[in-house]
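Q: Structures incoming, each one as structure tokens.
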Structure I
Amino acid sequence: MARAVAFYDALGFEMIYGGAETEFTSYRAGSGYLNLIAMPDDTHWTWWGRPIFYVSDVDSFHANALQQGLEPEAEPADASWGERYFHITDPDGHELSFARPICG
């Protein structure tokens, strides 16, 4: 939990419950929530998914991640489906996307 909390804190998520030493932590994510649950080290997930978080400025969010010592997969890019985005993987292997619709 400690490494996940450090990661999401560095990205600027607002913690509303829990913390590094707890079994459950909840962050505000726009109008929703991102919940973290501590699992035993020998538990490995077998499914894949990628939550997409819309942010007001993808490039500044990416720059902040770099300033915090995090390692996004690539520079922000404009996608053919109409979003500017970048991906980053959390310490437990969950891929996240930060995006903003491209206007015009």
Structure II
Amino acid sequence: MKEIYNNKSFEDIKHIDENGVEFWYARELMYILQYSNWQNFEKIIHKARISCENSNISVRDHFTDVNKMVQIGSGAHREQIDYKLTRYACYLIAQNGDSRKK
């Protein structure tokens, strides 16, 4: 999965919902920010959510929990946790991430 994001930029992974609102999926952003492990990236998301809350900004407006069905190796499907993020949420994640990453 990581390989398909190697040459992508932040704007390349932007999605637009049915209301014209832009958003990013955390699992796609993870690769753009050079993380390979979801559990480690979730810790950064948690820190970013706390930063949002500490700024008296509604976390729900910027971090939306979503569950997706994904196909696994056996051909079966399973539910996978992800987040729909606003541009501000992505900024907070980048600010709270590993400073050694670009």
Structure III
Amino acid sequence: MADESMSKKRKRHTPQQIVEKVRDAEVLLGQGKSVAEVAARLGVSEVTFSRWRNQYGGMKSDAMKRLKELETENARLKRVVADQVLDIAMLREVAKGEF
């Protein structure tokens, strides 16, 4: 049985999904549910829920939009860097005469 739980694949949540889940959780907590019950309903551990709450709890929609823009820009810049690394590698090979 321990092998089954160890092999269970972790699900990654987008920041937008996390913000929505934290909002839902705040409603449940306001209704008197315990943190353990809320975390179980969200399908995450209490530690994960606490981390999400600390990181995303007060995030408003404009902050969420800005975060998404920054993530998109970061992905674009990573692609640019990867292209430059390939260009540099090709130029080094050409300079060595290994083309």
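Read-outs: derived from the displayed coordinates by stated rules, not from any lab. The shown structure was predicted, so the numbers you read here are calculated from the model rather than taken from an experiment.
Q: Of the structures labelled I, II, III, one was used to calculate semi-axes √(5λ) of the Cα gyration tensor in Å, giving 22, 17, 14. Name it.
A: Numbers: I: 25, 15, 13; II: 22, 17, 14; III: 43, 21, 7.
Checking each candidate, the match is II.
Q: Upon calculation of helix-only ellipticity at 222 nm (-39500 (n - 2.57) for each DSSP H run of 4 or more, over all residues; to 500) from the atomic coordinates, which of the structures I, II, III produces -25500?
A: Of the structures listed, the value fits III.
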